[in-house]
Structures are given as C-alpha cells and as structure tokens.
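Pasting the structures in now, so scroll down.
Please treat every number below as a calculation from the coordinates, not as lab data. As the structure is a computational prediction, the values presented were derived from the model and not from experiment. Cβ atoms are built from the backbone, for glycine too; each structure is taken alone.
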Structure 1
Amino acid sequence: MKEGSNHVSVIRATNVYRNEELPESQQIPICDLEIHPDITKDLDDALQQEIDLVKQKYSFDVEKSRLGLQKLQDYFTNVLDSLTVYVCSIR
C-alpha cells in the first residue's frame, strides 16, 4: 500500500510541475490539485491495516526468537553468575 501512496505523491508533484509550466491564465489553482483529506485518510488507514497485519504475522516469530534467546542466555551466561569457582594454588 505504501507504493500506492508514493505513486499518488509522484503524480501530484508531476501535475503541479506541469501546471506551473502553463500560462498563468490557464493554470489550475493549487488548492484544486490537492488530494482530498478523505482520500488521504483512507490511504493512511489502509496502510495502517497492512502494517498491523505484518506485525501480527511476525509477532509469533519474534516471541519464539525471544524465548530461544532467553533459554540460551540462561544456559550459557546466567549459570556463570551463580557458579562458584575455587582456585587452588599451584606449587
């Protein structure tokens, strides 16, 4: 959906540029070239829905990776915090 939003801004920029090249008597007012706020809101809502869907899809993988990391830390590093090491002198 982001590509659609970028596409709309490119079209708008092109239209503004082409409009400025016209003689002043034939130019369309800039306010008429602006995208209606309802359309922008709909595009933003659609993009947000897509972002939420991607977050939902990857939330399981993220949690699984986090738990794996926690297990590895518990096994390798956290054990060293509580392990008592005795050093004997060498003669």
Structure 2
Amino acid sequence: MTDHLTTPTLQIAVLDRGFVYVGTCAVNDGFLTITNARCIRRWGTTGGLGQLATKGPQSATKLDAAGTVRAPVSALMHLIDCDPTAWSTEAAAA
C-alpha cells in the first residue's frame, strides 16, 4: 500500500502508540525510514498537525532531535505532506 513512497519527501509521520515525527520519509521493503527526524512532543498549534505541516513549527511547538527513525509500515497510521519552505529554518537546525 505505502511501498510506492520511495522518493524521500518531507512529511509528518503519525505512528501507532502516539509517536509523531517530522522528517524526510521514504518507504522501502516494508519499512518507513525518517531521516533528520524530529519527534513532535508538543504541537503548539491551534490548527493541529495540518497547521504544522503547512506553516511549520509555531512558537509553542516542541521538537526533539531523533536522528534516523525506522518503523515497520504496519506501525504507520498516516503521513501528512509538509511545505518544505515552512520547515526550512527548522530543517537547517536539525
């Protein structure tokens, strides 16, 4: 199902058990790999994850560096495409 996502793309990945990451996502061989991953500990938005995806981190957003994250595709709930320009400052800091 998600094996078509082989081109790395900046996305928010919602995994089971409440884990939410932002980073460059790709799916290969049944695993989601998130490079330059940051765990979204606090959204800090009034518009949810969609606002984070389109507007980037807000003043109250809390992100924790996570390096490279690998998870089985079965743990993936959904992906949200991000606006790379909204995240460009954060990506440079990661």
Structure 3
Amino acid sequence: MENIGKDVKGADREWMLSKATPWPLKLATDPVTLSAKLDSVKSAYIFCTLSGDPVDEILAGKWGKLEGPSKVMETGHWPMITKPDELVEDMLALAC
C-alpha cells in the first residue's frame, strides 16, 4: 500500500489504509466468462495521470485504439478519495 495512493494524505490516507484488504489471488488466476452481450456495453475511460501509467501513450493509441470517450484527471489511482466530485462529474459526462 505504501507504493500506491501517494497523493492520498492525512485522514483520507488513514481511512483508506484502514479499509484495505489483500487482493484475492483467484481474481488473477480464474477464468472469466463474459456475456454474449458484452459488445453492447458502452466503453468509456478515465485516466489518472499520477497512477504511473503512460497516459499520453495510451491516448495516442500506442497501446491500441480506445473504443469510447475518455477523460483525464490529475490524480493517482484513488480519484474516488482524492477528487470525488471531479470523478462523479467526469463519469456523468462520459455516460451521456
């Protein structure tokens, strides 16, 4: 946990760490069965510039074409803690 969420500070960080649990290994090893209707689900993306991923490369298509609109937030991996209002605004804008 010390390597992620560096932009989460003070009481928010204490709260986040108190809720943290280990990630279940089966989520990474068990197969996933997707619905036949998956293609009908609208795709949208919110990228966080401080999460460590190369957002500019992703948006430029270096990792493949994005199949939907996107928003970029200047925050780390936990925008629901660091910038909840902006996250909700972006999610609502992408849903329209």
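When helix-only ellipticity at 222 nm (-39500 (n - 2.57) for each DSSP H run of 4 or more, over all residues; to 500) is computed across structures 1, 2, 3, the figure -3500 traces back to 2. Out of 1, 2, 3, choose the structure whose coordinates give distance in nm of label points 7 Å out along Cα→Cβ at positions 37 and 61 equal to 1.8 when calculated. Of the options listed, only 2 reproduces it. Between structures 1, 2, 3, the calculation of volume of the Cα convex hull per residue in Å³ yields its largest number for 1.
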